[in-house]
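All of the numbers you see were taken from the coordinates with simple rules; none came from a lab. All of these numbers come straight from a predicted model, not from anything done at the bench. Cβ atoms are built from the backbone, for glycine too; each structure is taken alone.
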Structure I
Amino acid sequence: MKKPVIIIVSILGILLLGIMILVISFYIGMMPDSDKEEMIRNDAEEYINHTFNDNFEVYDTLYDNMGNFEFEYAAKVRDKVHKIDFLIYHDSETSELVDTYVADKWIKELENDIHPYINENFEKINEFHVYIDDEIGQDLKLSPMDSGSYKEYPVSPIIRITLSREKRSQDDIAADTFISYIKSEEILEHGTVILAYIDAKGVILDDEWSRKF
């Protein structure tokens, strides 16, 4: 084999080896650490014993390998009576354990309150979600077991309605009427409504519409 060919083959081999190392490193980085999963599960169990009651259980763990959350590992917990799933994790600033129970409880309550109106007054709904800050319970210094209704506190949720169609001229009126309904029925005093235009396959069909009230 001629020397130039040997050099080319060697370079290609090194490049291939480098790519394989990168792929393996990426794959390993995407896999959760079983010891850390066990640690957050144990921490959450102890947290539940001090904060909640026997109706709550850890059913899984969440590993955030994409940086979507402020934590790396969280315990998935379920309120077996009220069917509310939430997270327990270490706060990134204080390292103390916190939970999202109040936020998820209020989200479920608000979604139930507005679900009939949204289904009746918006066409081609793909999905809708309510967003409330995960740590609102801690911010308001509420006991998770005695947190009451979202209507009793100054919350400003985001209501995001995804429609599987393009924007229509009457959408502004429909959204404003929805906001008027929310306020007149004393469901919310403040918040943000977003209309997103995305089909079931995730293709963006038009620009978002949003209004803060």
Structure II
Amino acid sequence: MHSRDLTRDILGSGFSCTRCGWCCRENFKIRITRDILRPSNAISIFPGDIRRIIRGTGMQWDEVAQPDIYSCLSDGERILAIGWILRRNETGDCFFYREGECSIYESRPMICRCYPFFMDERGVDIMHCNGLGNRMEKERAEEMARMVRRYEMKKLRSYISILEQVGDKLSLANLRALPHGYEGEVIVCDGEEIEICHL
């Protein structure tokens, strides 16, 4: 699908980010499996997103991101996390949502730059957002369409690389969320590296 196929729907949405923070806060749970409920703001991020935030903030990797505790596999001996999520604070908000706004807006992850737009089999899927229904310039809609397409392509490439890292361990039956307060070793497969983390 070409990005121009997404532009009309994006333009028609009238999106303009109000920096309200709705997407930064946990507003609902997403059912992944019968046993896994993922907070709406458990944001999956690419290693490149983490590096960009580090450059913008001077923070360390583990201050920015944590293993995706909602997408783990167990082979009976080890726990493998499928990628990274942006850190959240003790109240469940994104760690970078401070004083009513995103404190890393200029270096925010790719998924945040695309929100509220994602691709589905029909074209554009528009999520809830308080910034919809405003006036949007065509050039901005075209730019968003290109970003959404780049994000979806990067996500697919990342998933393919993660599949190669995880191998035959990946099955829905093996998918787990880590229990609250889990402490121990987790092996993170993010499509670029395989890294051992201690929670």
Structure III
Amino acid sequence: MSKGTLFIISAPSGAGKTSLVKALLENTDNIKVSISHTTRQPRPGEVDGVHYHFVMENDFLDMLTQNLFLEHAQIYDHYYGTSQQWLREQLNAGTDIILEIDWQGAEQVRRLMPDAMGIFILPPSRLALEERLRERGKDSEEVIAKRLQGAIDEISHYVEFDYLVVNDDFEQARSDLQTIVYSQRLAQLVQSSKLERLLIELLN
């Protein structure tokens, strides 16, 4: 059985990454999104094991000491991490995995898993990005300005990724993501494992 591919998907806040990944999962077979461990409390509607694995800080730090995370980060007062064992089990079973992380997390993962494919999602313009950040309707001008600057800093790392997808027309962007997944499944290294018996027959 051929291994699955790890797809790292990153984007600035407001680019629509979460909605695109959700649509990709609904329209593509044999692909899952990695569920991170976190020490923060569940928000209304969040389910343990579906949105995150919610753990106590002491348990998280124990896992960190045992080197059980592929990547981890501390964001404000909470920890987030990706289970290395679960991820490798899924990939070894031939399942493609999506890992939604920022550029710093992506950098950590690529060091350990250089075969991972990086996809960066861009907004169609700076104006569109600012409008999307304002559409939330709950942030002050100061917060919006900070989020916009953070988004620009994130975008500056686009060169570290293998693919760029512009989320202007949503359906086109979803189709572009799906095309990347399908094209990777047709790569020679992936196909040669799947088609081993056929190749032996043809060559003999």
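Using mean count of other Cβ atoms within 10 Å over residues 98-105 as the calculated read-out, with 13.5 as its value, let me know the right label among I, II, III. Could the numbers behind the result be given before it?
Numbers: I: 23.1; II: 13.5; III: 18.6.
Traced to structure II.
Have a look at I, II, III and say which one yields 0.9 for distance in nm of label points 7 Å out along Cα→Cβ at positions 42 and 186, as calculated. Checking each candidate, the match is II. As an exercise: semi-axes √(5λ) of the Cα gyration tensor in Å, calculated from one structure in I, II, III, equals 29, 20, 16. Which structure is it? Structure of origin is II.
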